[in-house]
1. To test your reading of the models, identify which of P, Q, R gives -1500 for helix-only ellipticity at 222 nm (-39500 (n - 2.57) for each DSSP H run of 4 or more, over all residues; to 500) when calculated.
2. Given a value of 23.5 for Kirkwood radius over Cα pairs in Å, point me to the structure among P, Q, R it was derived from.
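What follows is calculated from the coordinates using simple rules that are stated; it is not laboratory data. Note that the coordinates shown come from a computational prediction; the quantities given were computed from them, not determined experimentally.
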Structure P
Amino acid sequence: MLRIRYLIVFILMVVHATSSFADEAAEMARKLQDPLANIKALMTDNDVSFDSGEDDDEVSYGFQFQPVYAIPFEDLGFNLVNRAVIPILGMAEGGQRPILGDEPNSGDTHTWGLSDSLLQFFFSPRTDSPWKWGLGPMVSLKTRTNSDLAGPGWGGGPIAVLVGDIGEHISTAFIAGHLWGDNDGFSISMLQPMIFYNLPDAWNIHYNNMITYSWDSESDDAWTVPLGLGVAKMISLKGGHGIEFSAGPYYNVVRPDGAADWTIKWGISWLLP
């Protein structure tokens, strides 16, 4: 009889611990979904792009490291959220992606290296409202290691974000901005809708991709519009750390010459305590 009691107590402890980890993981997932959250994280946004390049039958690759470091200014009533985008690319011959402008890679084979990097700064008023906003500048740094991977070069522009929840399960964010660069009159507008449907056990189904319009391209090559869905899972670790895995396919319903028909996006993000 005593052994049965010990067994029941053990089972209840395991169930309680599992439930606690699941709740903590769900909270961590919501923080990563919020571009204005007061967090420190290292996020990645990677892709394998099919049917790209000069002959529309090549594969291109992109790996983006996105460190996030938020600084709360409680006495002044706002947070400063600092984000960076550091892209490492492997572009097929004739390959194209929006941030590279209107000149596709001219190399004879895949060109690998670092493209131009972006810094984003969001000033966000602290609020108890379910909706919040942030506004600030973004700056482009000329960090390319190869001219075929050239992005905006030195440049900058405004960027803004709106964040809010719709009901219990849906969280949203919308990032919009415009970037000018010194690379052949680079001028591009971008909109990044982020819509997450949160499921039990820290799973979610989401749309998270960037729609762009290049003002210095021909009208037929100006838009890039991806459609698709991704799936993500957050895992709570000891000490307040969390790891999230995400993956999903996207199809470019509108794209410039040399851009991929469709893409597999995947990411691994590390939330620090």
Structure Q
Amino acid sequence: MNKSIIALAIAAALPVAAQADATLSGSVSVEVIAGGATSTAAALAISSTEVLANGMTATATFDVLGADTANGSASLAGDFGTLTAGGIDDDGAYEAGDVAGRFSATTTGTVQGVHYAGSVADFSVAVQTSSASTQMSATYDLNGLSLGYATNTAGSVSVAGASYSFGDLSVTVGKASGDAQAVGSATYALTVDAIALSATASSDSSNSISATYTLDGITLVAEAARTVAGDNSNSLTATYTSGNLTLSADDSNTVSASLDLGNADLSVERDDGTTTMTYTVSF
């Protein structure tokens, strides 16, 4: 038999990956402030996903326009977990081990690095390295019980904790590097018809309570909180949704309206006497 025919037959029998298709996405936004300036913003990204012959999935995303042009990333996912290179969460691996919620950062950024996350049965690990830090974490979950530990070379910080949930009650105990002693908290959440209640009490004297009422498109949320420093805060928010229209107002005199037009969104907000209209088209 002709050798070229044999080679073609072997090649046809081997599993091959489907050709990856590139997806182009982005948005254009125009913001107009009443009696003031007009500003525009645009974002454009190219992404592609391909299922490889060995069952793994390769994904790549590249931001070519907008604020995140340096945050493109590529990942490979399979039975071993997920390996990501490029733009990663600067505290992703550290936060993964913070099961008691002792990590106090309110925002996270993106850095260039390598991140790995994987699990075997009830045990999970996450490791990442970048120019900012090297982080590692491990968690164990079983029947409502979660144990976690994480360490971060930036500032030589670490956190350890445990959480357990049963019914409407969940409790946590944890200690971060900056804590003088371990901090415990308990949260009780209950939903009765259209009302959802939640209350949290902590050993560090930070407490909160919230109530949410939802019925016929109307949602009312009332919250009261006390911080570790003893500061008190209260808030009340009302939202009404009908079809593609959403109206909202809160006790800080912020009123807004948004209209979902499919691939476009129109919103108007009045805050501290300033009215802003924003029109965004996404594709």
Structure R
Amino acid sequence: MSSRWFPGITPSRSAPVELDTGVAHPARVYDYILGGKNNFAADQAAAQAAMAANPHLASAIRANRALMRRMGAFLAGEAGIRQFLDIGTGLPTTPNLHEVVQAVAPDARIVYVDNDPIVLAHARALLASSKDGSCAYLEADLRSPGEILADPQLLQTLDMSKPVGLMLVGILHFIPDSADPYGVVARLVSALAPGSYLAIQHPTADFYPPGAGTTAAAYNKAGIPFQYRSKDEFMRFLAGLAPVPPGIVPMAEWRADEEQPRPARVGASAYAAVARKN
């Protein structure tokens, strides 16, 4: 999908974006599972099938949102990052990334990216930056990193010569190997200044017992590519980067000492890490 804006966000696009509500979209499936109302019958059917196959799915998605908050707070606080590129934003669910990081650093600047025009419409309406910071909303596809990086709105919002926190949380499992996810991440990381960070999460089947139901088949049946990856496969996304403590861990355990109770690994079956570009 080429980079473009949704009408109502900016006057740069006059023609409406075609939206096929008969095809499920990951952001709207997540919205349904989290109890939201911005979804359609196809999304609801895909979500119900996925939850039937994997009873832990709802808790995993909640753990994913909690992870995003912890990662954002770490990057804005301890790491001192003031610029963020969040790809695979999803529908707004408070608190959102800009609320987390601007609570620490009111001047933080955030670019949200998603390939669902409904996400961008809601982002424009609901995601208001602090007066000292800035938010931009770009409709683009992770599989086209060059278009994201060259977009004028991104370049007007972020200074790519300075460190950026790249957030890839809850998105890479929708990029199959055939779409070269490792090349996509490497292209994005190559554009970041030294001192930048990659915050990354990825579902895995490593923690499921043999024969346990998983989510992938239900998503694939609904037309949404979904691919689990092992720890070794996850590590490949961090090539050339320096993970910060605690390194690669199950997502519910990443800097979550103060969060109790935490879901068991099987209830939040994903790896997480934050790594620095030196």
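1. On the way: P: -4000; Q: -1500; R: -9500.
The read-out comes from structure Q.
2. Details: P: 20.0; Q: 23.5; R: 18.8.
Of the options listed, only Q reproduces it.
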